[in-house]
Structure P
Amino acid sequence: MGSPMAQNLIKAGSDVTVWNRTKSKCDSLINLGAKYKPSPEEVASSCDVTFAMLADPESAIDVACGKHGAASGMSPGKGYVDVSTVDGSTFRLINGHKYATGTLFLEAPVTGSEKSAKMGS
């Protein structure tokens, strides 16, 4: 659902920077005008607010807190919004890493379908 959500942000005129473990999955977004960065760390470093949407707790933790994860690129005043649908202990772990960097963390899990995301609802 992340790609349709990013497409809606781009179409609305937002400045969007993307990353995916499989770069080719970003191609359609890049073609729409998104910028690409080679790691979550570089995305977080270049953006005021970073959104993350991952499929499972392990991936969410790795992208947020792992080597070259978003936490490494965060600084005070930046925001991290995790819209992954994962358990509370995963969010608490991620929040601990973000708190240590002086950044703001918002847990905002999404529900629905890719079709709903494409429609912008």
Structure Q
Amino acid sequence: AINAGLSMAPVHRMKKTWEFPKISESYEEVAALVSPKGQYANYRKVLKDLKPPAIPFLGVYLTDLTFIELGNPDFLPDVHAINFEKRRKVHGVIKEIQSFQRTPYALMPLQGLRDF
């Protein structure tokens, strides 16, 4: 979400802001992290090493599910049986998403924010 916001045209037009090395370096770091290059390899590595709780980027999982759906038949062609390997792959993706949903968040309410 951060990368998408920073990539928008109104933000990119802020030329003087992007002249600060710290800001442009931070943007490049975030962009490299969420790059789809290598099937989001950088993002997957960071996510694997991350201690929960976390909110994952669902686009990665939706891409995985799309490739599984399009790249694997529902039925095995020679024996006309259900392709359970495809179902296992889908299960693996959904299980990973659910692991983030099961992690409790110990958030403390901020009174100033609540009163706003």
Structure R
Amino acid sequence: MRYRETEPLNEGDVVVMHTCVEARNPKNHGKLWTCRTDQFTRGKGVYEQDSIFLHGFSGSFAPEFLQKVDVSEYTDEIDRLRKALEEANKKIDDLKPKFMGQLPSALRWYNEEPAKGEDERE
């Protein structure tokens, strides 16, 4: 591969637009896009051009104006946080029956009038 040549983009790659009219649009500036398809070539002869479809973008886009972004650091962190959340939800599900069993007596206690001399409940 020669200098400034890049590997073709693939479905699932994350990219950012650059050096084109669409990239200057405030809605697109710096926005991360996910490739909906693999890069492909269409047309013949002088009309041959590379294209790719992006999620959320109407029509195809010229890959020469897209820069692939390495988001592995962020996806690894998201996966770690997702796993921690799943573990926390499992603990909650495991404790739920215990607390639900105690709920009626806790409500009775809460609704009782405080005895004389006891501090008011907050």
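What follows draws every value from the coordinates through simple rules; no lab data is involved. Note that the coordinates shown come from a computational prediction; the quantities given were computed from them, not determined experimentally. Cβ atoms are built from the backbone, for glycine too; each structure is taken alone.
Things to note:
- Structure responsible for 15.2, with mean count of other Cβ atoms within 10 Å over residues 49-56 calculated and labels P, Q, R on offer: R
- Comparing Cα Rg over 2.2 N^0.38 Å across structures P, Q, R, the highest figure comes from R.
- Taking distance in nm of label points 7 Å out along Cα→Cβ at positions 73 and 105 as the measure, the highest value among P, Q, R is held by R.
- Across the set P, Q, R, distance in nm of label points 7 Å out along Cα→Cβ at positions 33 and 57 reaches its highest value in structure P.
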